[in-house]
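Visitor: Got some structures for you, see below.
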Structure P
């Protein structure tokens, strides 16, 4: 079972930051206070949406067909995600 990277605090829901990274091969560690990349700050569903958009060569029409949704519904999902990303 693969563990998912937590992106929000389980207590207060604030976005988490990265504190330490470690190389599994040589055990070098890098410590600091780093923001997570934007993609990782998105929900699992939003990440999957972006991946599906990429895999469908950027075709919202194809994504709608694969998800058995109307084009306007898929376009609205895209617009909502764009708005969220712009407000981050």
Structure Q
């Protein structure tokens, strides 16, 4: 979390996991990625993200799902917000 967003978090809770295929331009190949989804509370921003292309975005929950880049992330967030996943 810290390297991708620059934020320190508290009370992380694992919501689930899914697989997806993603193109990795630095290696010029497609790779299977295992994505683990967490929900947590932001504590404090310590620095800017250290990985290129990463950022923390604060958004209204009505917009948040549409801002996510892949369907797996969208499904987990939509399920969490609807109450389908335990809070």
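Since every read-out is calculated from the coordinates, none of them should be taken as a lab result. The structure displayed is predicted, hence computed values, not measured ones. Cβ atoms are built from the backbone, for glycine too; each structure is taken alone.
Visitor: Identify the structure, out of P, Q, from whose coordinates Rg/Rh (Cα atoms, Kirkwood Rh) was calculated to give 1.09.
Guide: P
Visitor: With distance in nm of label points 7 Å out along Cα→Cβ at positions 37 and 61 coming out at 1.5, pick the structure among P, Q it was computed from.
Guide: Q
Visitor: Identify the structure, out of P, Q, from whose coordinates helix-only ellipticity at 222 nm (-39500 (n - 2.57) for each DSSP H run of 4 or more, over all residues; to 500) was calculated to give -13500.
Guide: Value -13500 for helix-only ellipticity at 222 nm (-39500 (n - 2.57) for each DSSP H run of 4 or more, over all residues; to 500) corresponds to P out of P, Q.
Visitor: When you work out relative contact order in percent (Cα under 8 Å, 6 or more apart) for each of the structures P, Q, which one comes out largest?
Guide: Top value of relative contact order in percent (Cα under 8 Å, 6 or more apart), among P, Q, belongs to structure Q.
Visitor: As an exercise: FRET efficiency 1/(1 + (r/R0)^6) of positions 5 and 29 (r between Cβ atoms, R0 = 30 Å, to 0.05), calculated from one structure in P, Q, equals 0.95. Which structure is it?
Guide: This figure was derived from P.
Visitor: Quick check on the output: 122 is volume of the Cα convex hull per residue in Å³, for residues 21-68 alone, derived from one of P, Q. Which one produced it?
Guide: Q
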